[in-house]
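Participant: The structures considered in this document are given below.
Bear in mind these aren't lab numbers, they're just calculated from the coordinates by the rules spelled out. None of these values were measured; they are calculated from a predicted model. Cβ atoms are built from the backbone, for glycine too; each structure is taken alone.
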Structure P
């Protein structure tokens, strides 16, 4: 237990330690391990982070703040080019509606694309688009007793 505290103090006293690491327009806490730190990027989950760390040749147990600038650049490059070496089933945007290409979106691009998809569904008046417009459940959940709006609940007596 005391060894862990000494190790933390030693890391914090180290001048090369970065408390905030910037990768793919996301701020990552430097005190977290590499795999867990990469998961703070929107669009990068546990599996993607593990694949990227393995491909970059970085130790996954090392704190991300103690990595050198070269390793951080290498990680960023592998995160942004993930679609090139990942299997087709492991990317988050297969057969894009507009381009037809396979993409793996991260950060703000992921949020903007999601909003565009919802707006397209609303414009073409498909079932999912109508459900989004009316703020109902979209994926087939039951709505008899759950997902209600408003203040009234239960039976109202006259």
Structure Q
């Protein structure tokens, strides 16, 4: 399997090992655009891998903070209680850069920036940038994607 994410299309494409397209998914990347720098709140470009899959077996809408389930299940009411919170829900695919000096190591390290593909509230609009660096995807789509991929899966993010 491999994943290609195209920022200008706000789309994630999943391919099998024969390079055949399996599925398109709508995503939401960073509202500040693309960039590698730590603290930029931008989505990093380039070649990555899935470093870790987090949340297997958790219920849909499980709330994660620092990659750990909080015990909360997201509801619109919970969202209203914490309107400024950047919700990380259901599952996490933690990305790691593969290009030293570009998206790996030092101040441009994707993994140390905690860049994920993660679920979001149903109210989050896909197809439009809005995150603070991560790739947001609907919970339903993330559950499907999570079952297709493994740690080590290639993820290429392009403009």
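Participant: Looking at structures P, Q, which one was distance in nm of label points 7 Å out along Cα→Cβ at positions 19 and 43 calculated from, given that it came out as 2.4?
Facilitator: It was calculated from structure Q.
Participant: With helix-only ellipticity at 222 nm (-39500 (n - 2.57) for each DSSP H run of 4 or more, over all residues; to 500) derived from the coordinates and found to be -2500, which of P, Q does the value describe?
Facilitator: So the calculation was done on Q.
Participant: P, Q: which one has Rg and Dmax of the Cα atoms in Å, as calculated, at 14.6, 46?
Facilitator: Q
Participant: Determine which structure produced the value 0.85 for FRET efficiency 1/(1 + (r/R0)^6) of positions 67 and 123 (r between Cβ atoms, R0 = 30 Å, to 0.05), calculated from the coordinates; the candidates are P, Q.
Facilitator: Q
Participant: Now for a separate question. With relative contact order in percent (Cα under 8 Å, 6 or more apart) computed per structure, which member of P, Q shows the largest figure? Mind showing how you got there, number by number?
Facilitator: Values: P: 16; Q: 34.
Biggest value here belongs to Q.
Participant: While we're on this one: For distance in nm of label points 7 Å out along Cα→Cβ at positions 27 and 139, which of the structures P, Q scores highest?
Facilitator: Structure P comes out on top.
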